[in-house]
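Input: structures, listed below.
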Structure 1
């Protein structure tokens with residue numbers, strides 16, 4: 001299994017233009033929230049109905065395990081993001097079917113459109129997931145690292161993944 005730095009370095013190699021990264025800072029959370037919403041139906045009540053088990057919850061739990069294997073603190077952070085996303089998805093899924101679909105599909109299409117604009121207009125390079133499907137999981141983690149770095153946290157990791165020598169192809 002590749003290391004955290006290897007995954008993020010490879011992803012960063014496809015995201016060198018700051019304008020493209022900006023489209024991803026908006027687009028990736030929109031996609032994550034859209035997936036949470038769209039996969040929050042059906043819901044199966046567990047623990048006497050206190051907790052809705054949904055395809056979104058299962059997906060986010062598995063993704064969180066992947067993140068925890070890469071890095072415990074970042075995995076915990078992604079777990080919090082996943083829990084918040086699942087909560088949002090559940091809230092959207094409780095709305096009317098029309099509103100659930102409008103919000104879910106609207107956010108999904110908008111998020112992907114932003115990312116493709118970033119790659120076509122600014123980066124002039126195909127998205128990372130074209131070469132490595134695992135990049136679909138790394139994208140949200142990359143955004144978390146970018147945001148943490150902007151707050152002065154995990155700067156060592158930020159520097160390591162943005163150093164051309166660490167990029168694996």
Structure 2
């Protein structure tokens with residue numbers, strides 16, 4: 001379950017929360033999500049964790065890496081179960097680094113809409129979030145990153161799209 005961190009209380013039950021996320025990711029095994037309506041361009045699932053697990057003072061890089069890896073696992077399950085004869089269908093993880101609570105797994109049904117997220121080139125190359133977090137990126141997923149830091153941001157903000165080729 002997604003939860004905002006409204007206090008600085010120490011987050012409890014970390015192993016239980018990580019197991020729940022792992023079960024969530026494996027629940028996508030064998031599932032195919034056809035386009036619900038002709039006008040729908042995507043369907044998505046936000047990361048189902050407490051915000052303090054993935055961002056803020058309590059977050060640990062190991063937890064963040066584990067959470068992103070579980071998003072990639074869910075995306076890989078959706079990708080493997082796809083029926084490619086039913087029209088355009090691409091799966092990707094959309095990540096905001098370091099604010100991972102905004103991250104999601106997305107199935108795209110529209111090529112142009114997906115291109116808006118993936119982009120034509122990796123603006124952050126040779127940087128790779130997968131190397132920073134030691135992620136196992138599923139085949140044939142590719143990784144594109146964009147710096148979206150604003151003047152008033154406390155830290156550098158990057159958008160990463162790790163997903164199937166367009």
Here relative contact order in percent (Cα under 8 Å, 6 or more apart) was calculated and came to 39; which of the structures 1, 2 was it taken from?
1
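Thinking only about distance in nm of label points 7 Å out along Cα→Cβ at positions 44 and 60, which of 1, 2 has the largest value? Before the final figure, lay out the partial values.
Numbers: 1: 1.8; 2: 2.9.
When distance in nm of label points 7 Å out along Cα→Cβ at positions 44 and 60 is computed for each of 1, 2, structure 2 gives the biggest number.
Could you tell me which structure in 1, 2 was used to calculate mean count of other Cβ atoms within 10 Å over residues 36-43 as 11.0? Could the numbers behind the result be given before it?
Working: 1: 20.6; 2: 11.0.
Working through the options, I get structure 2.
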If you work out volume of the Cα convex hull per residue in Å³ for 1, 2, which one comes out largest?
2
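By the measure distance in nm of label points 7 Å out along Cα→Cβ at positions 20 and 52, tell me the structure among 1, 2 with the highest figure. Show your work: numbers first, answer last.
Values: 1: 3.7; 2: 1.3.
Structure 1 gives the largest value of distance in nm of label points 7 Å out along Cα→Cβ at positions 20 and 52 among 1, 2.
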Output -22000 (helix-only ellipticity at 222 nm (-39500 (n - 2.57) for each DSSP H run of 4 or more, over all residues; to 500), calculated) maps, among 1, 2, to structure 1
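FYI, it's all coordinate maths here, none of it is from the lab. Note that the coordinates shown come from a computational prediction; the quantities given were computed from them, not determined experimentally. Cβ atoms are built from the backbone, for glycine too; each structure is taken alone.
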